[in-house]
1. The value 17 for relative contact order in percent (Cα under 8 Å, 6 or more apart) was derived from one model only; which of 1, 2 is it?
2. With Cα extents along the principal axes in Å, for residues 16-175 alone coming out at 47, 37, 36, pick the structure among 1, 2 it was computed from.
3. If helix-only ellipticity at 222 nm (-39500 (n - 2.57) for each DSSP H run of 4 or more, over all residues; to 500) is calculated from each of 1, 2, which structure is the one that comes out at -7500?
4. A value of 13.9 was derived for mean count of other Cβ atoms within 10 Å over residues 24-31; which structure in 1, 2 was it taken from?
5. Can you spot which of 1, 2 the value 0.65 was calculated from, given it is FRET efficiency 1/(1 + (r/R0)^6) of positions 72 and 152 (r between Cβ atoms, R0 = 41 Å, to 0.05)?
6. Figure out for me which of the structures 1, 2 the number 2.1 belongs to, where distance in nm of label points 7 Å out along Cα→Cβ at positions 48 and 264 was derived from the coordinates.
7. For FRET efficiency 1/(1 + (r/R0)^6) of positions 136 and 240 (r between Cβ atoms, R0 = 25 Å, to 0.05), which of 1, 2 scores largest?
Structure 1
Amino acid sequence: MATPQVHPFFEPVTFTYSYVVVDEATQRCAIIDSVLDYDPAAGRTSTESADKIIAFVREQALDVEWILETHVHADHLSAAPYLQQALGGKLGIGANITKVQELFGQLFNEGTEFARDGSQFDCLLEDGDTFTIGTLKARAIHTPGHTPACMTYIIEDAVFVGDTLFMPDYGTARCDFPGGDAAQLYDSIQKIFALPDEYRVFMCHDYKAPGRTEYLYETTVGEERQHNIHVRAGVTKDEFVALRNKRDASLSMPRLILPSVQVNMRAGNMPPAEDNGIRYLKIPLNKL
């Protein structure tokens, strides 16, 4: 088995880890879960986080084959179009993006100009689909629960779980967004737990569990299965659903959920400009 080289990029405002996954044999790579910086008070975007990835790719003379999203993020905006314009690569996401587009297309009262067929992306990945990054073998598995379109990417021994799992001392993702389901999340996590113990698991976020002083982004399947505080071996589905639902009821909505979803369901593109040339993000009142 080839071993992908995994390079993390941490964005501290949204606690997001993006990754460049490199096949050293060919210098080809994939970028996973990128971040477009956004100041909600000013309504301004910037590209500092994405520019760090671009600089790294160019310094290492890498060839980008894929720009992958694990799901439609609710806590940060995607920089996928900006990265694709600079570096190339195919933009991929799970095929159930269409369900997310339908749900949030209704919430934001989007017109017919907003396609709900996933056509904003280059590739819609189904459960079990395989692809390559240079000589690295990769597989997409559908892991819904946090959102209907969540995908986990298994690239040789490296597993990119999106918001399905967090570090073992922090637990699991919330399931109270539209289309979320705690029972589905439990089943999805069992798919990940069925992988070999030694497989490396990479987080999309880390929020530092109480008592921990540093941010972490990597663990193993075995560590998650044995020690995850929400869903370790021995926790039943009913126990997990009760825990997850109780915890979700106590959580506030993510600070950037409304701008993030509007942008990310469009593959990181902004809504079309209005007749004054300005693009706007909507705020639906009293709906979430």
Structure 2
Amino acid sequence: MKLSIIIVNYNTSSALKECLNSLYQNRMPDSEIIVVDNASTDNSVEMVKTHFSEIILVESPENLGFAKANNLGSEKAQGDFLVFLNPDVILTEASFEKMLRFLESHPAVGLIGPRLIYENGDFQISTGLFPKILSEFKMSRLARKVKKRTFREKLASQFETFKEVNWVTGACMMLRRSLFEQVNGFDDKLFMFFEDADLCKRVHEEGLRVVYFPETEIIHQRGLTYGRRPERIAKQYRQSQRYYYRKHNGFFSNLGLLIYLKLLKIKRFLKQ
């Protein structure tokens, strides 16, 4: 088996169906699709069983989170290469064949991610700097500025060319299964958020490159996988952020993060 495509799903039946249809329309030979369902309460499981009986469906009795569920899916995988894919993405071409050819011909590259776009064709920021206080401020500032059309047009050219990056988003990433096993997969202490940066960090530590690959683009309906509980999502983000800092960053970076989070609490309190 050449390629295993692993999708973690939680209550996104409609988006998942659209994603799977696009995978079948652009199916790569000698590949398999694995869906890990995180105890969805919608009709996700029934939908997969009814419409996509060939797919390997793994039903978790509980919500394992993104990292742990992807690791579970990887245990079922037979492919030499793995793609980790969000259920809210849509393929419009044979993206994985292009990505696979690139990885096979570039042994110094450990992991790649494609160009991601919105449904209207606008690019998404899908790479970034490793999380540290200064880099997170830069990324936050970039996220605010990119909402302005003139700035988006200036920035767009940066997402049209190959480049080596710190990390690519977990919405879509490809790497060799041997490498994934070598770095011990996703860190399952990260329930959600920062698991992509953490994995890419460990790929870099193996002396391999992480590359942004714009030769193919994939539609990403961003935000559909997060659900509708913003307070819970924000709490989970901070938990993962603090864990990542403890794991990878030094004392002063951790101290800076704690000070920053305290200031945010004070700011919110004063606004009440």
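Each reported figure results from applying straightforward, stated rules to the coordinates on display, with no laboratory input. Keep in mind that this is a model prediction, so the values were computed, not measured. Cβ atoms are built from the backbone, for glycine too; each structure is taken alone.
1. Details: 1: 17; 2: 23.
So the calculation was done on 1.
2. 1
3. On the way: 1: -7500; 2: -14000.
This figure was derived from 1.
4. Numbers: 1: 19.9; 2: 13.9.
Structure 2 accounts for this read-out.
5. Values: 1: 1.00; 2: 0.65.
Here the read-out was taken from 2.
6. Among 1, 2, the structure yielding 2.1 for distance in nm of label points 7 Å out along Cα→Cβ at positions 48 and 264 is 1.
7. Values: 1: 0.15; 2: 1.00.
When FRET efficiency 1/(1 + (r/R0)^6) of positions 136 and 240 (r between Cβ atoms, R0 = 25 Å, to 0.05) is calculated for 1, 2, structure 2 comes out on top.
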